[in-house]
Structure formats: structure tokens, C-alpha cells
1. With mean count of other Cβ atoms within 10 Å over residues 182-189 derived from the coordinates and found to be 27.8, which of 1, 2 does the value describe?
2. Consider the structures 1, 2: one of them gives 34, 24, 19 for semi-axes √(5λ) of the Cα gyration tensor in Å as calculated from the coordinates. Say which.
3. Which one of 1, 2 has mean count of other Cβ atoms within 10 Å over residues 14-21, as calculated from the coordinates, equal to 17.5?
4. Matching task: 2.6 is the computed value of distance in nm of label points 7 Å out along Cα→Cβ at positions 150 and 262. Pick the structure from 1, 2.
5. One of 1, 2 was used to compute relative contact order in percent (Cα under 8 Å, 6 or more apart), and the result was 23. Which label is that?
6. Among 1, 2, considering only FRET efficiency 1/(1 + (r/R0)^6) of positions 62 and 198 (r between Cβ atoms, R0 = 25 Å, to 0.05), which has the greatest calculated value?
7. Consider the structures 1, 2: one of them gives -11000 for helix-only ellipticity at 222 nm (-39500 (n - 2.57) for each DSSP H run of 4 or more, over all residues; to 500) as calculated from the coordinates. Say which.
Structure 1
Amino acid sequence: MARKIIEKFEIEYLQVLGEDGRCDEKLMPKLSDEQIKKLYETMVLARTFDDKAFSMQRQGRIGTYIQAKGQEASQIGAIFAIEDKDWLFPMYRSIAALIARKQPMHKVLQYFGGDIKGLESPKEVNNFPISIPVGTQTLHAVGAAWAAKLKKDKNVSLAFVGEGGTSKADFLTGMNFAGVFQVPAVLICENNQYAISVPRKIQTYAETFAQKAIAFGFKGIQVDGNDVFAVYKVVKEAVDNARSGKGPTFIECYTYRLADHSTSDDALKYREKKEVEEWQKKEPIERLEKYMRSKKLLDDAYKEKTAKEAKEKVEKEVEIYEKLPMPNKEDTFKNMFEEMPFQLKEQYEEFMKNG
């Protein structure tokens, strides 16, 4: 019986911007000063919105809310690498990505306030509705990418999934399909170290999540998810490859969830306060600020102005949200199928009759 040795694959890890704000200029992606400022301002806006939404949930002004705090770089860096015509497939924690992707903040609040209309995408961008079932957005992204390939329209699909989602059958099916049909998809795993209360060490025995791409025949890469420059660089390359017909890429953003899993959770029941404090030192916004100060792109006045403008924008969106009419109960029946099947139509007619 013959034995064949399969060549060992090595997974690349990329970091451009260190925790101390120092940058490896040889790896730095091509970004203008204005683009760097835009990245920073968007990250601050997303964090400001996140904090406000958390407060609103505690005040009973929206329902359960899931924070993206600490993951701004992995989401916003990725969004800056795609075009409006490309498809975004968000999960429930992709709030920073949606804000960067031009989803009005009052619409995000509308969704978390219990109205499905908040998932309506602006006409100029292609945002798919938020996926609550874990991992299913992977299938949606790969399916849309396959359609793009068949239509030859050069659109790319980008989806976010948590590391816990990589254990789901939907994710594995999507990865396999992406590899077999070499679809133009970029799949991003935000490895924030916890799938609710399940730590990364018992989520997988693999050394990285990125290496899971090897089994499906395409590239996997791990990147410092708190380094917005590295995330942008890796995703931009993956998007360019996908658009030019070179197939999919799987990217693991190594990051950390600074908040609880959701507003119904208490993360200190399963992780140490010291661990959170250590990761706080690596958080993405302060890291970018250190770099920008060293390049004379940020001073105290600009920082204060950015924070003030972000707060004003968020408060304005909150006002819009709180003036929106309550959702119609009948909308529950109207947004699932293009044409209601007879079973649902019967239920709808009974509902309209009895209220």
C-alpha cells in the first residue's frame, strides 16, 4: 500500500499596526490621510452608537441589543474594502459594518425596537437583512456569489460569521460550495474568543479557524482583527481576487468582544475581569489614535470634534427613530414570501377578521 505525504499548508498571519500604534510601513496599504481619518471617524461613530443603543436597551427604549464594541476594526476595515454594488451579509453583531455600509442608524434602532422595516437596505447599497440563525448568512452569501458568477456581473459577496458559527453545518456547506464552484465570496470569521459563553479553546481543536479553508480548497488567512489597516489590506486583496475570478477567501479576524454577548448576558460569569482588561489595551480605536498622533493626523481638538459630531449624529438618529410609527401587526404575514402560500393566507385572513 502506497503512502502519500500531503504538503503542509501554513496559515499567514498579518499585523500592520502594533498595539503601541507603530506601523510597519512596508505592509501599510495605500490609504490617503483623508481615508485614514474617515476610517477613524466611522469607528468612533459606530462605538458612540453602540454605547447609546446599550443605554436605550437598559431604559426600555429598544429590545435586546447585541454590541459590536471592540470589533470595529474587523468590521469597518472590511467594509471599506468593498463597493456599494457588492453584497453584504451581516449577522446580528455586524452593527459597525452596517453603519459603515450606509445603513441609517435610525433603521438599525428600528430593527432592534422590533420592527422588521429596519432591515430595509438603502437603494444605493446592497445590504442583506441581518441573520439571527447562526451561520446561515454564509449560505446566503455563497448563493448570491454563485448568481453573480453565472450572470458575470462582477459583484462580490462579503459575509461575517462568529467563530462559533464555524461549527454549524450551514457554514461548512457554504464553504464547500464556495470552493467547488469558486464563487466570488469573501467570508470573514470574527474570532472574538467567545461564542456566547463557549471559549475558543473548546470551540475547535484546530490551531486557527483560518486553516479550515484548506479542506475546502481555497485560501485562508488570519489577521489581527483590532488592526484596521491589516483588515483592510487583507480584505481588499481578497475582494480584488474574487472580482477577477480567482475564487473565494476565508479570513479569520483575531479580535475580542469587549462587551457581553448581548444585553441579556453577564460575561463576567464565564470570563475573568483581568482578561477583559488585557484585551482593552489592544482595542482598535485607541490603537489607531496612537498611530494618527504620530503622523500628526490627530490632536486633542480633532479628537474632541470627532466625538462631539458622532454624538450629535447619533442623537439625531435616535430622535428620528422615536418618532417612527409603531409597526403594523399584519406586516408579520407580508414579508416572508413574494406571494403568500394558501396556509399563510388563511391565517392572515383569520387575523384580519378577528384582530
Structure 2
Amino acid sequence: MKIVFTGLENERYRKELGKTNEYNNFYLLLKADPKNEVSFVPFDRVLTVGRRGYNQEIVETVRREKPDLFFAFMYTDELTRETLDEVKKLTVSTAWFSDDHWRLDNYSRFYAPHFTKIITTWSKAPGCYARFGITNVIRSQWGFNPGVYRPVVVPKQDIAVSFIGMKTPHREKIIGELRAAGIPVFVRGLGWPEGRASFQEMLEIISRSKVNLNLNPPMSAFALKPLAQIFFRRRRNWIVPDFFHSFRNLRSFFYKRIPQIKARPFEITGCGGFCITGRADDMENYFASGKEIVLYENTRDLIEKIHYYLEHEDERNRIAKAGYERSLREHTYQARLKEILKELGFSA
């Protein structure tokens, strides 16, 4: 297939933060397939040529390359609806929308009609889109690219418990409670004193850890960031006022308390790691709790389960092995994209 792919290459437009999930998992996977010819026009180009110039590049690339598919991983307002309408006339177009549980009402639904079909991970999103008359929806889920996420051979598992991820107030509270309970948690990520881990370091930490945590508690109703998003929004690499849409943003604010599946459990299990994660929307359809992954209800339950699985190595290893096998079998992005392409009318 000939594919024109667009999305953010560097986290938040900042090279020092490393490559994005969409770059590592979607672009690299599509490019690695010898049957594909992929042109990448990253959103990052906006900083060099401006929004108008970037959109002109997109249309020109599609006209020149005549791709079978235009694939966008949406972020903010990089793509204009006029550009998307023009691309839709020229080829099949699709977009992956993340965080639809809180972005559908004030973002995704305004762009969705301008694609041939769009992709969502939220279980209730198809019904929500339908209320706006939008039916071109494919339901999929996060996963992992086994070409980059894989087990690393390490001398031993010398880390008892680890968490890799950005520091937030609710995550900081959980980590503090775990440490107060005598659990040594190895932490890396943006905002933590220990700093971010490189991609290779992350793979090594997962393999070195007896217990890998995925912390996804709902946002506090009084957290500063979600409250600020009622009146402000991200526009590419800036934060701008959004008072005109504050009522719609307020509705989205309350949906932020819905715990959503993130990519991390798929990445941890795809690296052969043992994962304990908070419950999330529709998680039970992707992993068997207590057999392939472990779910916790609250911090007290998390503390008890960490102690239990640190003491029961054989059971921990059985769950890690089963999770790894399930992820390789069902949760790779190869499997996800195969189903998406079928939905778009392409043969396997």
C-alpha cells in the first residue's frame, strides 16, 4: 500500500521529550512492512512552515503520491477541515482519535465527518458519535509494536516495583502511599526528580522489574490542570484561551473521571513484564484479571497485591507469561491495523 501518514513526531513538539507513541507504534510499524510505501509529513513541520504551509504540503503530497490511504493521528488543530475535505476527495482517509471519553464532545466530533472513517478506543464512543449523526466510526484499541517493544535480557530482576510515566498529583499521592507502606517504588518520568527514561532504559526497567505499575486513577475534580482546560485549550505547542467553548469544555471535564485503557499495559505485557493496573473502561475484554494481568481497586488493594505478588514468584511469572502470550497473539498493532484496514475496505 501507498500511505501518507501524519501525526506528531516528538512529544509536545519537543525533541528532548523523545518520540511519540504514534511515531514508535504506527509510523515505524507501517514503514517496516516491505509491502508498504509510506510518506511521513509530521505535525512538527507546522513550527517550520506555519499551519497554512503545512496544510498545503499535505494536499500537495497526497496529489503527488496518490496514496491508497491517508492516515492521521490527531493531536490539536494542525489539520484544517478544508484540507481534510480535499484529501477525502482524493483518497481513503482515516484518523485515530485518542481520549475520546473527554475529547469527543469538544474536539473529535467536529473533525470526524471530514474523514472516510475514524478510529476510537472508547467503548461508548460509537453511540456518542451516533447522537451527532456520525456513523463512520471504527472501534479499536491501543496495543504495542513488537518491533520496538520487546523483552530485554537482564542479569536479574533487581527492581521490586517500578512506575514509568509523567508525574501528576494523583500519581504522586499513590507513590507516596506505597512508599509509606514500605514498598520501594522505582520511578522515572517527566516531572519526577529521577527524570525521564530513554526508550531503551524503559525497556530495561520493565524487564528488571518484578512488578510494573500502570497508575490510571480518575482525575480529581479539583485538580488544577483539568479545571484550567475548561477555559483554555492546547493549540499545537501553545496554550490559548477558549472561553467561547467553556460550557462544552465543562461537560468534557466531568468525563475525565472515567478511567480509560492506556497503551502502557499492552507495552508492559508485550515486553514480558508483570503488570498491575487500575481498572479501566472495557479492560476485561482485553486481559483476564488474575491470569494475564492484575487489576487493583484502590490504593489499599494495590498495596496488598504488590506484597502478595512479590512473595509469590511462581504465580507472578505465570501471569507475566500468559499476559505476554495474549499480547503477542491479539494486541499487536499489526493485529489492530489488519482489522482497521478491513473496515476501510482493503483486503488483508
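Derivation of every value follows stated rules applied to the coordinates shown; laboratory data play no part. These figures come from a predicted structure and were not determined experimentally. Cβ atoms are built from the backbone, for glycine too; each structure is taken alone.
1. Working: 1: 27.8; 2: 15.8.
Corresponding structure: 1.
2. Details: 1: 31, 28, 20; 2: 34, 24, 19.
Value 34, 24, 19 for semi-axes √(5λ) of the Cα gyration tensor in Å corresponds to 2 out of 1, 2.
3. Details: 1: 17.5; 2: 14.4.
It must be structure 1, since only it matches.
4. Working: 1: 3.4; 2: 2.6.
Derived from the structure labelled 2.
5. Details: 1: 23; 2: 15.
Only structure 1 yields this read-out.
6. Working: 1: 0.40; 2: 0.15.
Going through 1, 2 one by one, FRET efficiency 1/(1 + (r/R0)^6) of positions 62 and 198 (r between Cβ atoms, R0 = 25 Å, to 0.05) is largest in 1.
7. Working: 1: -13500; 2: -11000.
Only one of 1, 2 returns -11000 for helix-only ellipticity at 222 nm (-39500 (n - 2.57) for each DSSP H run of 4 or more, over all residues; to 500), namely 2.
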